[in-house]
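These notes open a run of structures that come right after.
Nothing in this text is a laboratory measurement; each read-out follows from the coordinates by a stated rule. Note that this is a predicted model, so its numbers are computed, not measured. Cβ atoms are built from the backbone, for glycine too; each structure is taken alone.
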Structure P
Amino acid sequence: MLRGAAGLAAGAVPAVAMTGEAVAAPRPDAAVTIAAAERLAAAQDPYLRRKQLWMFEVLDDNGDGAVTPADTMQFAHRLARLTGHAEDSPRAQQMVTTVNRIWHALVVKPAWVPDPKKLGTEEFVVVMANSVAETPDKTLQYIGVITNLAFAMADEDHDGRVTRDEAIRLGTEVLRVGRNHAEYAWEVLDADADGYLGYAEVLMAVTDFITSLDPRAPGNLALGRV
């Protein structure tokens, strides 16, 4: 469940000395920041954790038990290959640049993990849990950006719709799920049985999967089945 920025606690006093001179706020110790991030991840709903572990498996491109920036690049390249874009095409390069920026914003900058260049399973969970709980606006922003880019690449005929075949290929070749899983996902998301998905339907599904605690939400039924 997303929670908004907490805001100032009641009665909080600005960091200004009685003389009126500004006092620099103390910089939190990295170990303290990491420990707090780990506690938040451990206390999150177990359902979110199971979905995060599913995401980890999708992104761990070489199966070595870690997700690195190189792994996220491979995810972008898989999407490019699926949609017929050369890896050096403008659209593919836009995706690569965006993925790099998201890694920096959600992994490097917050200092939630000891090594921002390599995430083991638990470190990945810590990053995802804290991103959803502590920086919800930024998380939703990046969900929108990535979904928009992926949708534009998957929409091969540029008609604003993703067909059944396009969606199933996206599931099997990019998300690397079984065909039965991909076909089930299509049935869930194409609830009106009109034979295609619009951008809004896809965005809602991705947002559900990353943030929602409701197992019946379309995104959770379609993407995770956890």
Structure Q
Amino acid sequence: MTEVIVDRRQPVTLVGAGALGAQDLALSLGLAPTLVAADGGALHALEAGHLPEAVIGDLDSLPQELRADIPAGRLHHVSEQTTTDFDKALRMIRAPLVIAVGFMGGRIDHQLAGFNTLLQPHPSPCVLLGAQEVVFHLRAPFSLPMEAGEVVSLFPMQPVRGRSEGLEWPIDGLELDPMARIGTSNRATGPLRLEADGPGLLVILPRARLADVVAALV
């Protein structure tokens, strides 16, 4: 069984070493006040004046000179190289929800790895915060108050079926498949409800809906 390093009853912010918007960390901490860093994400935290509760990863991206600023008991070295630091950290956090910042900008391969990580069976649901969107894995029926015309994109990471209410183009009866039919650039007609028959469906919503998404998932 994987060790749980951070166990909280409130949402957790996880910061990575990737591109970070000027307001991303503050926005996330306002909703998820416990701060954890994935390896080099500790640099973002320290630069913003925050000391992470824990730094988790292989620590190959954490400059040696910064380690003196972090108590040794908060540094958690995970040596295996099979998974990303994002995945390592999520495996070791148990909370109602994790908001992940610093994983969506920059290199495309890092973003794709982040999407893959969302699908893994971690203890906590996770929302990726990007410059324009939020992304999460649909693990359970999901409802959200939305306005007509707001963009709702669904991207299958494997074949999956589902049901929807409040979409201009409903997904009922369709098999979504990354090699065939996908569900991007759909639009809400009002309050949204989504349900999937199994794992594999990513939901992509406007960044402005972060607080609503967090409330719905928690």
Structure R
Amino acid sequence: MHRYLLFDLDGTLTDPAEGITKCVQYALSYFGQAERRPEELYCYIGPPLPESFETYGGLSREEALLAVEKYRERFREKGMFENKVYPGVEKLLWTLRDAGRVLAVATSKPEVFAKKILGHFGLSEYFQEIVGSELDGTRMDKAEVIREAFARLALEEADKPLTAMIGDRKHDIVGAKKNGIASVGVAFGYAEEGELEEAGADRIVASVSALRKLLLAW
């Protein structure tokens, strides 16, 4: 049984598309880039923002860091809550908690924002720890976030076979592998076609209900 379950936030527990795409567009407009359709910006959901602004926005590292600052201007004001919990997620969480699982959040999103979002939607109570990156850009790599979650949960090497990372992007799967724990890819998030398979997810599920059934039995 996988007793310790680490959840990604964006694209796994909540659907942040509206807020993230609007904030990305706000940041890119600062650099004179034309407005894009929201679905063209879905690739920004999940990976660390500096990396995304470089990869998808064509910005230099220095520009990408400035773009993150611009992004956060709008995100703090309104984008944070242009978000919605996936149907069935709260049932998933209370069912797992009542079944004796220990739940934590491991996200590349700044921890301060993750805590506000989960609190806003009434989900904080289900998690023993909420771990994210720092606003200064440290602990942004998912492998580092998972290591920090392990430390805060006081888990040891012997607990790794009992632990799984659940997320919707390759970064979640790769981060899990780097830490020697199992991974579950959720196909209802924002992974590109074949992304979770190529990353080597141990299990892939297509819905929240399927995720609940897997985690209760696995």
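Things to note:
- Parent structure of the calculated result 109, given that volume of the Cα convex hull per residue in Å³ is the read-out and P, Q, R the choices: R
- Which of P, Q, R yields 1.5 [distance in nm of label points 7 Å out along Cα→Cβ at positions 84 and 108, calculated]: Q
- Test item: distance in nm of label points 7 Å out along Cα→Cβ at positions 148 and 164 calculated as 2.5, pick one of P, Q, R: R
- Origin of the derived value -5500 (helix-only ellipticity at 222 nm (-39500 (n - 2.57) for each DSSP H run of 4 or more, over all residues; to 500); candidates P, Q, R): Q
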